[in-house]
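Only the coordinates and a few stated rules stand behind these numbers; no lab work does. Just so it is clear, the structure is predicted and the values come from calculations on it, not from any experiment. Cβ atoms are built from the backbone, for glycine too; each structure is taken alone.
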Structure 1
Amino acid sequence: MLGYAFCGSFCTLKRSCDALESLVREGYEVQPIMSEITYSEDSRFQSAKEFRERVERLTGRKIIHTVQDAEPLGPATPLDALIISPCTGNTLSKLAVGVTDTAVTMAAKAHMRSDRPLLIALATNDALSRNLQNIAALINRKNVYFVPMRQDDPIGKPHSLVAEMSLIGECLSMAVSDMQYRPIFLEKGGPV
């Protein structure tokens, strides 16, 4: 079973959910996980209730959205892999230094104890500034993989990176074989 965790990059949730839908169509059994903010907060893109209903309908499972419910995902309920999509800069920084104060970070901590793949689909406005050091720290960690990413608006948001979520399925296949999809950084029109 896969874990699929959503963080609060609200503008990328639809694309991430489309990637989840593709995985379910491919036959993966998926346990959904959401940060508390993603689970409870409406955004200009959709209501939290609509999003939760779509995810639960797709996966056929209740969403894990508390630290307490996420803790068993390592030893008691092992996952074959955990995908965090979108992974915000806030969550990325917490993963890099070991902070576990949300359902998503607890799921990742519990999962990483089992030495199974963690796949990160980043979506953050500070990837090429404060969070660049966290990307570097996690790229060097065993069993941590990144979905290739690109600058979505190099002029308007010069430090922003967003994962190419349509590649999640391919990246997952490679991660379970202990390989990082390359290139990690893409140009706007395609691979570098």
Structure 2
Amino acid sequence: MPKQRVNLDEVTLTAVLLIDRESLEALTLSAVAGELGVRPSALYTYFDSLDALRHAVAVRATINLTDDLRNAAVGQAGDDAMMALAHTYRGFAVDHPGQYAATLRPPIQPGDALAQATNSLTDVFARVIANYGHQGEDAVHAARAARSAIHGFVALEVGQGFHNPADRDTSFNHLVITVINGLG
């Protein structure tokens, strides 16, 4: 293999693209090195283990999801903002299944980059939910509840858990309206 220099951003982006194309389980240092045309040992400059790479990918994926959600909510308020947030969340999971799976990894330690990224994700939900009168810690609880409900649907959908021929879009809208009604 010819010697190539790679940087941290290239390695992380390559890993993110790999997991979206294949799966989170397909993420290995060898696979990323192969995509980059370098030896796996070249990646040890940035990551001392596969778990460290997975952590970095989870951080990037959570930031990507958060950015998409924030952009969807901009200029929206109330039910429209919640509907946009929910549909963007679902769309991210369907369009980026590897990244979506990575967003569910736990932080390595409290306050690390992944914990911060997850808190930012929760904050986007909390800001939208503040329009329903939830503030402070109550908004965090409501944000967790809303994300959990949406995640439950998305996990079943992505995992092929729906076998009834009823329209899933209609079911999803029903779920979001139920969440909205619960927030109000």
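Brief remarks follow.
- Parent structure of the calculated result 41, 37, 32, given that Cα extents along the principal axes in Å is the read-out and 1, 2 the choices: 1
- Across the set 1, 2, distance in nm of label points 7 Å out along Cα→Cβ at positions 101 and 117 reaches its highest value in structure 1.
- Test item: helix-only ellipticity at 222 nm (-39500 (n - 2.57) for each DSSP H run of 4 or more, over all residues; to 500) calculated as -22500, pick one of 1, 2: 2
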